[in-house]
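Dropping the structures in below, format is structure tokens.
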Structure I
Amino acid sequence: MYRYDSYDQKILDQRVEQFRDQVRRRIAGELTEEEFRPLRLRNGLYLQLHAYMLRIAVPYGTLSADQMRGLAHVARRYDKGFGHFTTRTNMQFHWIKLEDVPDALADLAKVQLHGIQTSGNSVRNITADHWAGIAPDEIEDPRIWCEIVRQWTTLHPEFSWLPRKFKIAIGGSPHDRAALRIHDLAFQMRRNDAGEAGFEVMVGGGLGRTPILAKTIREFLPKRHLFSYIEAVLRVYNQLGRRDNMWKARIKILVHELGTEKFRELVEAEWEQIKGGALEVPESEVARIAAQFTPPPYDADAPTFTPEFDALRLNDVGFARWLKTNVAGHKQPGHAIVTVSLKPEGGTPGDITAEQMDAVAELAERYSFGEIRLTHTQNVVLPHVRRADLPALWRALSPLGLAVPNIGLATDIIACPGLDYCSLANARSIPIAQQITRRFNDLARVHDIGELKIKISGCINACGHHHVGHIGILGVDKNGEEFYQITLGGSEDENARLGTILGAALPAGKVVDAVETIVETFLALRRDGERFLDTYRRIGIAPFKERIYATA
């Protein structure tokens, strides 16, 4: 994984001291909240309902064991002993005190973590496929390009005062595990007819009050032109993006209002003027960064199966279920990708305690070459586990509450913090998620239901990605009461679709019953072991709507 050099470290250390002085001036009354707000947001510090919230970037979702320990230290010393992983592979601390923020950032800088550009109208944390570099279907490792873009866009003057926040994702496999189509700008690795690797360019995705899936504006972009094409897109956005109305300021609105073809023409015309030259990605720089993403020293003779593995798989249903849902194939023979679930029954999706962070760090060092990944579905990945070590890893995760065999199933819920924390929210997300996991606490039943992605947002900003959930749940306010609107049929993969609204919003007390009714309807109508999404796309929304509102 990429290691910061002295230049990177100098930027972090200088930013910490700069912000330390800004915090001092705010506490002393030398800065008003209005003056302080843009300064704190540039460092990932929000003021939420009950306290400040500090957001820490984890570029393309990759952490070292030491960085995970650094997060645990901050959770333990400056917060309430836990943190929250978000759908943008960031870490959030929800109870931090303003006077402690500079010290927390200084401690994080020691392990090369920071909050720079995790807020504000700038390019946000660059995200990628959490199986980057290890997926059997991968064309090329996208983390190399994520890191190149991270370095180039961080503190870039032309990208620091955009009309609105700007999110970029890069995927390296035909199967989209990075939710590319819901990003402002996304790059999907492709090969052209000559077999050369490059990018399909997608622009104008985003959820929120106007959900739109990104449109392809270029089928193939040579890798060396990545900088110039990003700059061309952002120049058009900077020139024409709305700054008079924050609700219409995202690039998705500009693409929608101009039309995809007109937007493409403007970008291509801008690109023709700037491509090549200083904006061409230097091969030497690509090689320098790529060298830091070389594979770890795998055991070339690692066995695929061992007697212990086979015996446990055949005789322990818990281990067998965990293998089925939480363990995936690795491109290196004899190794596996393990997803650590942060979705226990009755828990808060994405929350992890300091003790669990320390334990994951230790297990990463023991079983995964010290490397950890975060997913946009609010889970953790150990990317390089020998298959022979899977029984020992499973036994180590179980007492920590981190071996729940539910990845991709009904209880693997995505949820934003909602009204329990966020000043923008209309309704609570966490209690709904907790109630659903308690209702679906029978693992045999959950495994029989199969793949079912439930996503919950506490307001129209859609931080819980409800628009692309197989079942999406949106909290809304009705005269001071919490209601929830349900959508069905969304997806975020290479066949991305927005969900369809089921009907009128339901009161909080009826939401879990409605989810169960949707599941029961699916089970009654599916054919030959279909997934929920397959059944929904075959029969449509009508049978679900009829069952829900006949009993509402």
Structure II
Amino acid sequence: MLQNRKKLQSKTVGGILLSIITGLLIFTACNNKNETPLSTVHIQNGMVSGVPSDTQGVEVFKGIPYAAAPAGSLRWRAPQPHKSWDGVLKANHFCDNCMQARLEQQANPPNVRRKSVWTKPFLIPNDSLSENCLYLNIWTGAKSSSEKRPVIVWIHGGGFQSGSGSVPLYNGSVMAKKGVVFVTINYRLGLFGFLALPELSQESKHNASGNYGLLDQIAALKWVKNNIGAFGGDPNNVTIDGQSAGAFSINYLVASPLAKGLFQRAIAESGGSMVSNYMNQTSDLKTAEQKGHKFMDKADANSLKELRQIPADRLIRIGGSFNPNIDGYVIPEKISRIFEQGKQNDVPTLTGWNVDEGTAFSIFSKPMDAEAFRKQAQQIYGDQADQFLKLYPAVTDKEALSSQYDLTRDLLFAVQNYTWANMQTKTGKSKVYFYTFDRKVPANGKMSFFGSFHSGEIAYALDNLKYLNRPWKPVDHKLARIMSSYWVNFAKTGNPNANGLPEWPDYQPKTGKVMELGFKNGPQNIPNKRSMDFLIHFFKQK
């Protein structure tokens, strides 16, 4: 743990924490009034203290503000610096989650199983929602600020509509024990993070709007650059890591000139925005602004000032899904075009997807029978439908169902990461390490249907099996040790390999080898390469 700079004592009187020790006023992050801090460090805004984590030898600092609350006149503006404080900020409590629809407020599509294996990891850890949510959490095992340990900044998933950096599955104590400083962040979501309007673009000196959640991520990375050294981290050895929407975020950050120099490596687990298609498309600014105006009409707001005055809960109840857009500023142009020109932030990249990504999305819609699937293929793929149906066959209903799962996996995730890996090796100088995760996550009864589902790799990559109630087997604990070691090694050096681990070769498009993470843990041919090549070629023509 970090060396104590001040030993502090406190007592609670009538529920209010009073401290008059060494002339310092002690106050608490997020107004929590429990636990006495064991160590303090000095960052740019002042002193901050942490508490022991659930892993021996690791300190956790919860709820450190990296930007001012984006509320009131700061709603739908770029994040602003947080004010400095006197005394010691007690970072002993996770802060509010960013505004998002609570589970009971979300739409209820057919066949949705609310307690599904897919949705549970992304549930916020408590029901505390607020616009005052731009906080980060740090786990460190460093004993002094001079250690310069590699840093991993985790960006959570949730479709840009939900999630939190304090989800138990993202606990960084084990990764910190393995030698990294692990950071999780909150960023604005949904309409608060990605609403675009002509009025918002006009008030911006960059004539852009809608990517506030991405600007939050960049602000958090700047905070890490300026402060992580106090926690024993190396500000010049930062790895950004994210899953699902977090992986899409990593893709945007790698492409964004605003993030240049803020990280040295990138990990993207199941996600990217490299190929536009009918299921995944980052809109242009004009389209995003038009969508924003429709929302403004629903809110009965006659001006941007009125819209900013409407309570956050009321805006959430209006509903709507909002995502990043190509605004010409944060995202200058299509991500694929940025990579084609070699303008991306050229860093070593570790990326891949899960074999059964598509199964989780079956909970949101009724699957098509074979006839309906073939008819849809004719409508979408036209004179190439026969070739499509050879790759995604639908002779029987059972076969059509399997093809739907595979197609969802490929369109939403696999084809994105595959294209990313190919483009990076073509226009970048940094190496790519490519994987497929095929461990069918243990489950009881019908839940075993989901297999190596979307998000299933997280518990293994972060060695956090203990945070999920599953019938784990020895092979799972072995895989978690292997994957987390790969992730930590990559954060340290840009190469996941080390003595005692199966050799992971860097990706070469000519050989088409990918690292299988599961039972075998070794290189194999990309299992769905022909299907992805077809989809990429087809959508490039659109």
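Quick note: the coordinates plus some simple rules give every number you see, no bench work behind them. Since the structure is predicted, the reported quantities are computational estimates derived from the model, not experimental observations. Cβ atoms are built from the backbone, for glycine too; each structure is taken alone.
Remarks
- Highest-scoring entry among I, II, by distance in nm of label points 7 Å out along Cα→Cβ at positions 39 and 479, is I.
- Structures I, II were shown, and volume of the Cα convex hull per residue in Å³, for residues 255-366 alone at 171 was computed from II.
- Of the structures I, II, the one that -11500 was derived from, the read-out being helix-only ellipticity at 222 nm (-39500 (n - 2.57) for each DSSP H run of 4 or more, over all residues; to 500): I
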